[in-house]
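The next part holds the structures, each set out as structure tokens.
Read-outs: derived from the displayed coordinates by stated rules, not from any lab. Computed from a prediction, not measured in an experiment: that's the story for all the values here. Cβ atoms are built from the backbone, for glycine too; each structure is taken alone.
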Structure P
Amino acid sequence: MIRTFLAVELPDHIKEAAHSIQQEMDFKGLKLVDSDLIHITLKFLGDIPKSQVAPITDTLARVDCASFTARVTGVGVFPKPSYMKVIWLGATGEFEHLHKEVEHVLEESGFKKDRGRFTAHATLARVRHLDNASKEQLARVLAGLQDIDLGDFTVDSIAFKKSTLTPGGPIYETLNEIPLK
């Protein structure tokens, strides 16, 4: 079994800008995502047999979504500012349509649809534990970043990724790239 997910890769100029933003969030109690690994998750598939990689790739080839221009803009939090667990970069473009298409073709292959509303984002950090002074200071930093614009890029494929969890952090491997129409 391999742990898998579907993602949109971010170009280097966006990852570099994200790394700069992360430097402003150097707080004890935050776990920063390795900037080389930052991506937009479309769907977490979970553990699948390795034998299913090719059939799932074939299924994803049926996604009916054209390439599109996306923009990475704004820093936000999940689930809410008063209770931060994840700090993210927002993304605009045809992500909702792409996500619906992915859900549609995978549902026909037996995968359950995601619960909740899809929000295109790239995770920058996870909040472990912050004291009250750090929370207030982080909230000020994030308020100053809420309208930041990291630029645009072309989304022309879906990355089918393998994730191996290690004590030093996850290791991602691209199993296949599925081009958009």
Structure Q
Amino acid sequence: MEELSMHILDIADNSTRAGATHIRIIVNESKMRDTLAVTIADNGSGMDEETKMKARDPFFTTKTVRKIGLGIPLIEQAAKAAGGEFSIESEKGKGTCVTATFKLSHIDRQPLGRLVETIITLIAGNPTVDFSYSCESDTGKYELNTQEVREALEDVPINNPEVLSFIKKSMQEGLREIKMDL
């Protein structure tokens, strides 16, 4: 994975497979502090201590279609390669929180990538899951909460192409306003 948005997609996909009904994605970029932090938190099934430790091993996966699980190890490696840190907090039955921080100016930091498209893909593919997306920079904050969007839509599905197009445009404008480097 060459972009952080692909790591976000992979981890959020893990959350949906763990039965999460609400997934929070938080991206904080500070040029003043020279940091980029990405957090993905869910209310899924969570992990016990043993599974949480194994999740960092590329040869461990709970998926039945393959025998390797590179998502967690790859984002951990990307964070450490860019002078950052990585953590997993999880409790069985309560959910999981994955946080990766990066030195923003580090030459080995992967680009954030196509974050708007990643969020739209998650919403389109998981219309019953609530996503809270927050993006903060030194100049402001943009937030999207699909539960609020769904309530405003009433009977229109959130993954309706026109709705997704509206959300995409809203996100692009909001991120431009806070001068987020995409």
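Computed quantities for the displayed model
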read-out: Of the structures P, Q, the one that 55 was derived from, the read-out being volume of the Cα convex hull per residue in Å³, for residues 2-41 alone; value: Q
read-out: Distance in nm of label points 7 Å out along Cα→Cβ at positions 90 and 138 from the coordinates reads 2.0; which among P, Q; value: P
read-out: Highest-scoring label, criterion being mean count of other Cβ atoms within 10 Å over residues 18-25, among P, Q; value: Q
read-out: Identity of the structure behind 18.9 (criterion: mean count of other Cβ atoms within 10 Å over residues 114-121, calculated), options P, Q; value: Q
read-out: Which of P, Q leads on relative contact order in percent (Cα under 8 Å, 6 or more apart), largest value; value: P
read-out: Read-out helix-only ellipticity at 222 nm (-39500 (n - 2.57) for each DSSP H run of 4 or more, over all residues; to 500), computed value -11000, structure in P, Q; value: Q
read-out: Read-out Rg/Rh (Cα atoms, Kirkwood Rh), for residues 98-161 alone, computed value 1.06, structure in P, Q; value: Q
read-out: Comparison of P, Q by mean count of other Cβ atoms within 10 Å over residues 106-113 - largest value held by; value: Q
